[in-house]
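Have a look at these structures, which come just after this line.
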Structure 1
Amino acid sequence: MIYTNSLIYIERHESQIPWLKIFTHTPRKEFSECNIEEKQAIWKALDIIEKEMIEYFRPAKINIASFGNMLQRVHWHIMARFENDEYFPEPIWGVKQRDGFVLEAPMEPFLEKVKRELTSRFD
């Protein structure tokens, strides 16, 4: 768990690329079922995480997606993508393009910065 408050929580997805996920505490099947406070919290967290990923990792692109086919509840994926990651330019669930990607910057300082930013902006 990276962060939690009364509306949302944020987890790290184990992956070779930086990948965080935002969930609502109240299980909702569709984003339209979220109340305004949950929607605002999701957008605020997405904005914070995306900006921190860009600043820290300098990726080629940030991917933000909301899927619910496997886990049918509101959750958002935020992924930093690199031109040399194993799937780029394919989606991370696509066809593997190469082997040997190693993330140049360590995750822990990034995660600590995200925790601080979320805490200071939400609490």
Structure 2
Amino acid sequence: MTLKVQPAAEYWFEERCHITEWWNTPADAAVSVARARVEPGVTTRLHRLEGVTERYVILEGTGCAEVAGAAPLEVGAGDVVVVPPGASQRIRNVGACDLVFLAVCTPRFTREAYEDIDPDPM
């Protein structure tokens, strides 16, 4: 079966980034794909996904990714960051333009899997 899916409209997510859901449906619980956009100078909130492996596929911009308390890792277009289930994570846009990446989650992302662990209040 071949499907052509029109992405949903971009929305602001409390993690401090803009999200466009490209693929996220209970009919395909194995994976979800979202486009994330982080504005210059912004760091997403420290969080973890319970039971979900997430991959950041960097499309545009420059950032510093932090995973599981390791030293920040500079990333740019073409890089992939793998975040194991339950690992703390955040990414900071260190460039002058938007940082854009795909967030590929297995199994698919659900709001229930998201846990904000940032020590800074919103």
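Derivation of every value follows stated rules applied to the coordinates shown; laboratory data play no part. Just so you know, these numbers come straight off a predicted model, no measurement behind them. Cβ atoms are built from the backbone, for glycine too; each structure is taken alone.
Each of 1, 2 could give mean count of other Cβ atoms within 10 Å over residues 57-64, but the derived value 14.6 comes from 1.
With distance in nm of label points 7 Å out along Cα→Cβ at positions 33 and 97 coming out at 2.2, pick the structure among 1, 2 it was computed from. That value comes from structure 2.
One of 1, 2 was used to calculate volume of the Cα convex hull per residue in Å³, for residues 25-64 alone, giving 77; which? Source structure: 1. Given a value of -10500 for helix-only ellipticity at 222 nm (-39500 (n - 2.57) for each DSSP H run of 4 or more, over all residues; to 500), calculated from one of 1, 2, which structure does it belong to? The value was obtained from structure 1. Out of 1, 2, which structure matches 17.5 when mean count of other Cβ atoms within 10 Å over residues 17-24 is calculated? Computing mean count of other Cβ atoms within 10 Å over residues 17-24 on every structure in 1, 2 gives 17.5 only for 2. On Rg/Rh (Cα atoms, Kirkwood Rh), which of the structures labelled 1, 2 is highest? With respect to Rg/Rh (Cα atoms, Kirkwood Rh), the highest-scoring structure among 1, 2 is 1. Have a look at 1, 2 and say which one yields 0.20 for FRET efficiency 1/(1 + (r/R0)^6) of positions 73 and 105 (r between Cβ atoms, R0 = 25 Å, to 0.05), as calculated. Computing FRET efficiency 1/(1 + (r/R0)^6) of positions 73 and 105 (r between Cβ atoms, R0 = 25 Å, to 0.05) on every structure in 1, 2 gives 0.20 only for 1. Once relative contact order in percent (Cα under 8 Å, 6 or more apart) is evaluated on every structure in 1, 2, the highest one turns out to be 2.
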